[in-house]
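Okay, got some structures for you below.
Rule-based calculations on the coordinates, nothing more; no lab input. Remember, predicted model here, so these are calculated numbers, not experimental data. Cβ atoms are built from the backbone, for glycine too; each structure is taken alone.
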Structure 1
Amino acid sequence: MKPSRAIFVVKGGAITPLGDLEALWRGLLEGRVAFKPAGRSRPYVAAHCEIPARDPELSMRRCMALALESTRELGPGSARSDRCALVFASTKGELDQWELQRALRVKPLEPGIVLSEMASELARRLGIAGRVQATSTACASGSFAAIEAAEMLEDGDADEALVIGADALSLFIEHGFGSLKAVSLAGARPFDATRDGLTLGEAGAAARLSLQAPRGALGRLVSFGASNDANHISGPSRDGLGLALAIERCLKGQDAGRIKAICAHGTATRYNDAMEAHAFERVFGRRIPPVFSIKGSIGHTLGAAGVVELLVSALVAGRGVIPPTAGFSGQAADEPALDVVRGRPRDVGPGLVLSTNSGFGGMNTALLVGPPEVA
């Protein structure tokens, strides 16, 4: 869907295993990998993010701390507080705190660990008095939040919207993905023939969307699409039809030949990456744009992933350079052929970038991002 009004990514901020947004960008261009062992006989994880100990309470609430820290680069917005909306995305919020309180038989349980309460607390701390919403659509949460925020602007419910995604590493998440045998013991290698699973990471990311384009805006959200293939509670549709539908909705009325790159979900699981390759082939045929994934560098950051990748896509669109996919050396012969960027950055010039995400329950999203001045 192409919105009738221009929606700009004014500013972005992130706290990731490679650092803030600019440090992340430099690390991606250098092909750096932030994985480290989690312990004997346990898989690798993306290195923990360093969060300044400004608030003792937040040191126990890592997800909230990641969310708040990611907004520090944004600065004040231009809209009145009651015309600024907030959409918060997370797969689990402060579920670890809930588990701890339940184990300690704390009654009543603290309401602030519920996702909607976390969104309200973020709005209070950031001085936002407009519409507040929380979304959790598994690993596509961040990009769904961006779509919801864009629709608020499109409908006139707000003049600006802050999109925040955050998730922290936890045993709950590690055990959950471990039970699905989806975690790599050696480190994620997106789209590689030898890939054997994802690497878990943690991050917080924030993007300020606006109907106004101030000087120095990061980019523009040109269009978006979403779908649900209802295939399986945790497994992607192997034929890629659901994701292809989301991409087709996103690209309706657009010239697909103008797309310079695809920022893929690229989790490095056997099923996800094969599904994405099939979806790209369905949409683009043999003219698939160059593909890259950042999960070979910082792991799968879950609820933050879609927002982090929106910001990285805006940087690629504006700076015209595609970062290499860490861990990729060659693709399996039985999968649709992709031009996966590897080894070194690739100069393609400024232009449009497609960002895709998928999540449990059949969730699929596609965001088309361009430089601020793109038509």
Structure 2
Amino acid sequence: MKILVAPDSFGTTLSAGEAAEVIASTWRRSAPHDEVRTLPLSDGGPGFLDVLAGENGIFEPLVVQDAKGQARPIRVLLREGSAYVESAEIIGRGSYPESSDLVRSGSSYGVGEALLFGFSRARRVVIGLGGTAINDGGAGLLAALGASANVRLDQGGIGLAGIKELNMARACEAVAGCEILIATDVDNPLTGPQGASEMYAPQKGATPADVRELEAHLFDYQLALVAASSTESVGAGSGAAGGLGAALLALGGRRVSGIEEVARQVELASAVEWADLVVTGEGSFDWQSLRGKVVSGVAFHATRLGKPTIVLAGQVHCGRREYTSIGIESAYAMAETQAEIAESIAQPRISLAALVERVSRTWSR
């Protein structure tokens, strides 16, 4: 039996590559007659650069500001005439303890610095959005490119209080003649019930009061951004990565599905066609997984080619009716009780391997 292992990262515990290695090595031991291949994936969030690097990618080191304004060494990937930037590597949620501080005051300034560096190496920059700790609507990114306003743009979402005027001239000049491709893991708008503050700020530690305040400030920022930009900056994907999508759209960027961009570049369809069974996975398999994430992207290609797909996850919060609707046969959790969850976080390799042993006995032919 031919098994394709194509997971996303498992939260902050295992990278996509690490998860793929654990699943593949365990499956080979449990079912030695099966042929197993790995294809780690990303939807634009954590692991975006490593997944795309391949054999020909070149990493260039760079030091930028992190979400706290402190120096952070990062990488920019150069590959086939394009530069690639991963927002999670600069201001990723996994780098900071969960608190409401950064969701309020964290800045995306460093992402703007990385974008400028990318354009010094290539005329096309692909920026992966997802897994960030901030909620500033990309105001910090615009500040790094030279934008100005009647308030400081590099003080996080909370610093946008009272914004009325935004001057984008220098920022637009900085990226003139360049192409920005925005690889997003979600299609949410900047504001509203499905926007960055309402949907994702609570996951980053925001209290209900924080959410209300951030939403009000982003709404005013949105008005200023629309007035200052000649492009559509508040549509689908503008709420991605704490609103980074809005700033990049305002600069003339083009949005694509992160998983579909990765799938195209790593030739996921070809790998799925080879397989008899596709095994994907992520840290938390929930309703968000069904739209724009790695799991849904893998399921789409597998269903189109008539191949069964199963999901291995840290936790499963999605009902069978929901996940079978996108072509997934079964979903399996590493942990269900609080004690099991704590153990899986403390020893993710061991917990994932134990799950794979059980699942492989069910599916191997």
Of the structures labelled 1, 2, one was used to calculate helix-only ellipticity at 222 nm (-39500 (n - 2.57) for each DSSP H run of 4 or more, over all residues; to 500), giving -8500. Name it. 1
Matching 0.94 (Rg/Rh (Cα atoms, Kirkwood Rh), for residues 192-351 alone, computed) against labels 1, 2 points to structure 1
For relative contact order in percent (Cα under 8 Å, 6 or more apart), which structure out of 1, 2 has the highest calculated value? 1
Origin of the derived value 6, 27, 37, 23, 7, 1 (P(r) over Cα pairs in 10 Å bins from 0, in percent; candidates 1, 2): 1
Of structures 1, 2, which gives 1.7 when distance in nm of label points 7 Å out along Cα→Cβ at positions 24 and 208 is computed from the coordinates? 1
